[in-house]
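Below are structures written as structure tokens.
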Structure I
Amino acid sequence: MTNPTQHPAWRDTIYMEDATVISQLHHDDCQHTLRLHCPQCASKAIHGQFVHLQCDRSLPLRRPLSIMRTRPKEGYIDLLYREVGQGTALLAKQSAGTTLSLLGPVGSPFVLHEEKPIRILIGGGVGIPPLIFTAETIHQQHPDDSQTTYAFMGSESPFPFTLMESVLDMPGIDTLYTINDLESISITCRLASLNGLTGCYNGYVTKMADQFLQTLTSSQINMTEMFCCGPRPMLYACQRLAEKYSITCQMSLEEYMACAVGGCAGCVVKIRDNSGYAMKRVCVDGPVFDASLVEL
């Protein structure tokens, strides 16, 4: 019989906090970067986790948003999101000084394995933020691995970052543009788009990653792991890519959810297990899963 005094460890790391808007930047194609002062969440957040955020006092249901950056000493986090519905449209109108109720950090994070120092980060659209957080975590916790971390970011909208021509070499890839924030921490990054964006690889981001992986030796492949987040077709392509090279891959999923603490089971996904399949909650069992177990 389960001990009634026991509860999942993740419950001790989720905080209900009044977050204050520090700033909000508005980018092309309804993309926004929101900076929130929320010291408790900022001090505990790990790359791959998310927050469940109130968008406006008039709207009861919160929205799950991936954490892009955290600065514990300054007590803030950054969120990058796209305005796609009523909630995010209201969120885009919030200005500095506004207080929003925040639940977080929520969920299982990405896990870095020291025996896999070559790291492939693949992000698509609003799936890019947790990979930015992962890149910065690698730089902070494993600085020597920055130079063996390779980020591939895809978007059909203009990238909401400062871009620059890269001076870091990417084997197998000739395109030049990169994200300044990643270049500054010695992480090699290349950008992809199907919309002909300047300086970007013309094609799918996973195809670009495949071209790079083809340049690695078998011993390098054995030291490689992959992290990905993005739209489902991209995640499916990441699964196939990981299978092709026999690379371990961690995948962050995005789902609509009501409670974000595992109570409503509105965000379940099908995951393979020893008995066949199980329905797992993206909010607390995920959002990060072993890609080989996810039924997309």
Structure II
Amino acid sequence: MEIERVKCLIIGSGPAGYTAAVYASRAGLEPVLYQGLQPGGQLTITNDVENYPGYPQGVNGPQMMEDFKQQAERFGTDVRYGIATSVDFSSQPHKVVIDDQKVIEAHTVIISTGASAKWLGLESEAKFNGIGVSACAVCDGFFYRGQDVAIVGAGDTAAEEATYLANLCSKVYMIVRREEMRASLIMQERVKKTRNIEILWNTMTDEILGTDGVEAVRVKNTITGELREIPVKGFFVAIGHKPNSDIFAGYLNLDENGYIKTIPGTSKTNIDGVFACGDVQDFTYRQAVTAAGSGCMAALDAERYLAARDLH
């Protein structure tokens, strides 16, 4: 295999990776960034972003990520297509295999591989993704002010997003597959006390209906088999996220859901010279602006690590 040595390797794009690249480039780390399976990350499937500072008129997700990419390249980041397929963090320099073909030896590695939303797997869900279907109520709930929406899920995230939507929307239908929720008791009580949330127990999503956007959701009672159509303009999926961390499992400390553990207040992992930022380590906020902030932290941590070892 071809071998290349670099000071700083960034795995993954999106707000965290590109921000890390901007800071690392300006610090003279000459970063190489591999964009990964989904260049630009989850924002590339988001039509409108209105809550990121600096875009007073809003911006569509793909354009925003192109802006980030161009800024990183302006300062000298080497942005490449490619996927990290395996790693070896057992010794310095760290080794990362790209596309099973090339080995990158890096003194510092910044992981910004993100997390992927879990979906129901319906064809209509994919069809209306970005035009009525969303996996982020905080990101997209504003577009449905005063309208009826549905959300599927039964955990703390679903409960939290349902109550968030209830502050914006006229009615929120919460689709729960069983006759109980997995959410903590305090979150369940909050949902039940919210007057405009209707919980549909023992219910599953059969199909999302519409022409040019979401117009209704057809649900099925899991006990009786009865089908029912509910008019809604938005459909939110809150059944969890899966962090893209599988290839790091043998080396990095992960939590029970696969998120990379970092030392609180830093981007440092349990391996010296390896840093994590963005949604691959953030299971709480999962916002573009917090991902960008953690990307900045990772680049600064990497710069200090190299300077302390005279590898700058």
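If mean count of other Cβ atoms within 10 Å over residues 74-81 comes out at 15.4 when worked out from the coordinates, which of I, II was used?
Working: I: 21.1; II: 15.4.
Value 15.4 for mean count of other Cβ atoms within 10 Å over residues 74-81 corresponds to II out of I, II.
Could you tell me which structure in I, II was used to calculate relative contact order in percent (Cα under 8 Å, 6 or more apart) as 16? It traces back to I. For mean count of other Cβ atoms within 10 Å over residues 186-193, the highest value in the series I, II is held by structure I. State the single structure among I, II that was used to calculate semi-axes √(5λ) of the Cα gyration tensor in Å, giving 39, 20, 17. Derived from II, not from the others.
Taking 5, 16, 23, 28, 20, 7, 1 as the value of P(r) over Cα pairs in 5 Å bins from 0, in percent, for residues 18-65 alone derived from one of the structures shown (I, II), identify that structure.
Working: I: 5, 16, 23, 28, 20, 7, 1; II: 5, 20, 20, 19, 18, 14, 4.
Answer for the origin of the read-out: I.
One of I, II was used to calculate helix-only ellipticity at 222 nm (-39500 (n - 2.57) for each DSSP H run of 4 or more, over all residues; to 500), giving -7500; which?
Details: I: -5000; II: -7500.
Derived from the structure labelled II.
Tell me which of I, II gives 9.3, 26 when you compute Rg and Dmax of the Cα atoms in Å, for residues 138-177 alone. So the calculation was done on II.
Each reported figure results from applying straightforward, stated rules to the coordinates on display, with no laboratory input. The structure presented is a predicted model; accordingly, all values stated were derived computationally and were not measured. Cβ atoms are built from the backbone, for glycine too; each structure is taken alone.
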